[in-house]
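Next up: the structures, one after another.
Every read-out reported here was derived from the displayed coordinates using simple, explicitly stated rules and does not represent laboratory data. Keep in mind the model is a prediction, meaning the values are calculated, not measured. Cβ atoms are built from the backbone, for glycine too; each structure is taken alone.
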Structure I
Amino acid sequence: MDVMMLSRIQFGFTATFHYLFPPMTIGLSWMIVIIEGLYLKTGNKIYKQMAQFWVKIFSLFFAMGVATGFVLLFAFGNNWSTFSKFVGDVFGTVLAAEGVFAFFLEGGFLGIMLFGWDKVKPSFHYLSTILVTIGATFSATWIVMANSWMQTPAGYKIIGEGANKRAVITNLWEVYFNPSFVDRLVHVLLGCWLVGIFIMVSVGAYYMLKKKHIEFSRFTLKLSLVTAFIALILQLISADSTAKGVAKNQPVKLAAMEGVYETKEYTPFVVIGLLDEKNEKVKGISIPGLLSFLTYHDFKKAIPGLNEFPKENWPHIPSVFYSYHAMVYAWGLMMLIAVIGLILWKKNRLETANWYLWGAVFSVLLPYIANTAGWFTAEFGRQPWIVYNVMRTVEGASKVVNKSQVMGSLIMFGAIYSLLFALFIFLLNRKIQHGPPEERSFSGDKDYTKSFSKGADL
């Protein structure tokens, strides 16, 4: 295994570990905005109880996201210095905006969101929650923008030669709104929302199973199941638009996603299948013409197969194929959880359906599987390019880092992240076991709804 492959493994490992946390902070913060808004509108104290509990969970994920994110910056400079030099003009512009528009906004109002419940007026606290949420969303926006430029580069030109070659911006708006950015941003943000929703499904189901915090669990489950169904429908629409963009901008990736080796009419959509690389086909259950229809709205029109592209430009087909289908299956299971839960709720059988509640407890893993598999599909599918059709991955690796250095740092990160993850699970479990604040603690609260409606001074 060479230095370049070890560097890819290291970056993949640290990025995947980091990605356990930001989606939760984004998705959960939007749910907190909804819950706190319901409290201000209705005056029902259960919504304040819910908001205060989920803010504590949010804070833990936020801290872990910040701590693990800095490592990726060092990886760019150490392991991928040639790539960093090549894209420095582009990424410097985009990622600097993340610091200005995201971190400052989050940092400025996070303390009020966490600790200001009884120290500021409700209108200002709610505004702080909204601004922290917007800041977290902005952070994802700029990161996705940079990654989308790697997938579909635009608004640049290349100057210099050899080791001095680099991309410089010629049109900033084309860099920002490169061909894949909008579709991918919507898809990512909906995926984040689902992570936040399903931790609520999981915790609400757990409390209901244990017969603890019953009112809290009822409200939590009902709200999260309704929003899950809405988000999953929106995600399906987003997926359709994103796939059409892939077909237009990265046709070899689409062919790898569905294991399409030969170009032929009525291209099938694989429902369940195993890849047979030797014979270049997929064995399993497929629906003839469906992939053609989903892509072009024409059952007959052929999807370009892998054999139309040079093999040196193929990604690793199994990685792309199985990651993509894992994402699709995870979406299907989430939709099943949401629909069955809503049916049981409608029939007033949700609280007694232990078989369903146990499934709901573990459903929090599904959006993580879907998000991670989706990123794997995007990143594996871009290979062998680090900037699609512009710079190969092997060209972006640092020239002075040796194999033992990368291996040593990979082992070190593995050990540190294992300890960090164990601490995180311990703290998360302790917060969940402690549960939400007791309703009696609100007995002396002032009427937030009344003061909010009067537009009380800050």
Structure II
Amino acid sequence: MILPLTELQIPLANSAESAERDAWDREHAWHPFAQTLEREVLRPLSIARGKGCWLFDREGNRYLDGNASTWTNVHGHSEPALNEAIVEQLDRVAHSTYLGLAHDPATLLSKRLAESSPSGLEKAFYSDNGSTSVEVALKQSLRHWQLMGQSERSVIVVMEGGYHGDTFGTMALGADGPFTEPWRRWSFPVRRFKAPVCLECGGEVLHATDAESLDSLTRILQEEKGRVAALVLEPSVQGAAGMMQQPPGFAGKVEALCREAGAHLILDEVFVAFGRIGSTYVCASEGVQPDFLCLAKGLTGGYLPLAATLTTNEVFDSFTGPFHEHKTFYHGHTYTANPLGAAVALRSCELLEDRISSGAVAKTVEVFGRVVSETFLDHPRIRRIRQRGLTACLDLCPESGASFPHESRFARDACLEARERGLLLRPLGNSLPLVPPIVISDEEISFLCSTALEAIEATSY
């Protein structure tokens, strides 16, 4: 149900106070992924409150969160059960170090993650975000091979088009482009294999082929025989690449090649886990057994920064030995396993399990796929649609069918048009992702798609 504004009692800011705070933001805040020259065009909205799938600015204007707050929101904003989990934990302790101490929220969360993930992933190492979860997996894999007397295993293999974060290690894994190019000279080399081709929308696979991709990977593994430490893969959907899809079963084929090569498989499910593709984990639903599973974003339901790197007892045991041997994993974060984050993550996992087992997530995915297909298919300004689970991406084009010039900001301008109509989206180049909270209603799905279409049609070029 779309809540009327009158039910939410949003405190409105007076115009003078609002203008003053906007000025302070311009003077002192540096926003991520934002070109400072365009600040006046892309004026940041000051969000005052959220409820369900909606965000409200300090003037009381309402916006559907069509970006799920950068793909994190699972149960909606201000979900009572998650609020309660944080308040209950806040009455106990907000934070205590995880260095040499433990606490129940992290203990219980570790047990739950081990039980819900593929068998064998028995150990959880906590950090703060998706980038750090992948960094942890990289460091643990490389160090594991050193401790096992196989230091020659130092090569990392990744798939083309990948995005694993913005820290130096994860930038090395990422695709070439403006996000990574300025820092390439400081990156370590990796081997890249071709991505498969897949186009799925409305629950139907329209086109798929992975033979060339797997041949490319096989050649690399043969060329680097005995030297590959790990392969890092975003399974099912590469989010930041534009929701680029893999054929069903592809991750399992990659796993088989890793096993044959004796290399670790690191699955980066930061984006696709926790209901985004319809299941808790892609690897579990596809019967894939990774050596490392990287989780973040939806782990806390979009409430607090928390990440987890799950791995096996075999990896964990390789770090065990007398202190003087320095087998300790020398890595950590000040707020590792923060009790508030762990408590809300635990409650979020419980809620999501109920939504998945009841069939609610599957129903939402079915409606989302159908409405996306019905709304956007064959539109002259949309070259291609990719939709899987609760992810979709519209590749935009001029009505002539040609591509937009590189400097075109059509998708950005379409997002501004959408914002004027009460919908928040973020572009990826000249593609437009639609990534709503997992709990979005049928009525809200209709609003999301119809408003996005209106915005696209209203945008000039």
Structure III
Amino acid sequence: MTDPRRALPSVHVLLEQDGVRALAERAPRGVVADAVREAVAAARTEPALAPTNEAAWAADIAARLAARERPTLQPVLNATGVVLHTNLGRAPLAAAAIDAIAEVARGFSSLEYDLAAGTRGSRHVHCASLLCELTGAEDAVVVNNCAAALVLALNTLADGRDVIVSRGELVEIGGSFRVPDIMAKSGARLVEVGTTNRTHADDYRRACTPQTAAIVKVHRSNFTLDGFVADVPPREAAALADAAGVPLLHDFGSGLMIDLSPWGLRGEPTARDAVADGASLVVMSGDKLLGGPQAGIILGRTALVEAVRRNPLARALRVDKLTLAALHATLRLYREPERAVRDVPVLAMLTTPADALGARAAHIAMQLAARGVAARTVATEATVGGGAFPSARIASHAVALEGDATRLDQRLRDGALPVVGRIADGALMLDLRAVAPRQDVHLVDAVCEACA
């Protein structure tokens, strides 16, 4: 019996076929050749599934070429119901921030050039005054993320010396990274006080020695402690630090700039609150509740912030022109809080009334039904994510797809515009809390493609 693999065309023959030659006109020939080799190898492994004509070979090779050319970092629709989803890139940027990035990226900029003096300038000036205006801080500096801000601040304040921190604040953040491990990389020696559930002012006082360089407060943003608990609030910790003659470093984290309690989100302090409580330095993220690009923001007293700037590590952890442009544009929106709630996507998503989401879900379900896809609307609960408001549940609505939830989930993630939902009660839920209204049409198209 003849081995069917003998009949398979060679790589050279396939490359000369009209359909494959057309692919080589829009993609590098070497990449097309690799896709051809992959197709032939697959056919040798599974001869029964091998293409049977030129059109089938061209389609197979085109699909493999598309997979090779698809970037690993690509846009997705976040239908998980988690607004600040770290795995999906946290905060989407405001239109003003995107425009600012494009404008700066097109050519040269005054990144480190003082236009007034005609001399070398500093990139650290570009967001500092706006951050001070919005938070009440004396000075500010921006680095590449909040963990970097924490390491840089600690290295500046306490390299080779002790920093005191409550055991109840030694938290683990995303990706199995733990705050004490990050802090230790700064060169500071951690002195743990109190217990997991209870820490008192006297615990800090007793731990202070001539080797103490700072007290650290870490905002427990990704979990809550209830029951038999005790804590030292930041304002009291600041007084303790002043009495001991050392600075208080407050890892505030979330970057919340305006009070969200009118929308039912309570318990998270704002950046202005953190500064007003008296911390010497406050560190926070730019891409969480602030709604800007990934950045670590250090706010605080002038002398300490200047010392941070002079630290050689600041150069290793500095941000680029695109981050500064996006952050500055985002911060400008906060000069008018009503505009920020409307134009900063994260805030708009968190404050959208549930009824509005329900109406959108019903319209999407109707559009899907018109195109032969069985779907229904479901009342759900969304979460903030990003290590903020950990116990908050936000009323939301989802479109639930009928059918094999696992298969649909995979097909939606494999689509040209991937959609990430969540499986609950045996159905694939597409929660609309973190889906912008302008994306509804794309969501419908992606679902129809996955169900075809």
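Miscellaneous remarks
- Answer label among I, II, III for the case where mean count of other Cβ atoms within 10 Å over residues 280-287, calculated from the coordinates, equals 14.9: I
- A value of 12.9 for mean projected area of the Cα convex hull in nm², for residues 192-375 alone, calculated from one of I, II, III, originates in structure II.
- Identity of the structure behind 13 (criterion: percent of Cα pairs over 43 Å apart, calculated), options I, II, III: II
- Test item: distance in nm of label points 7 Å out along Cα→Cβ at positions 232 and 328 calculated as 2.6, pick one of I, II, III: II
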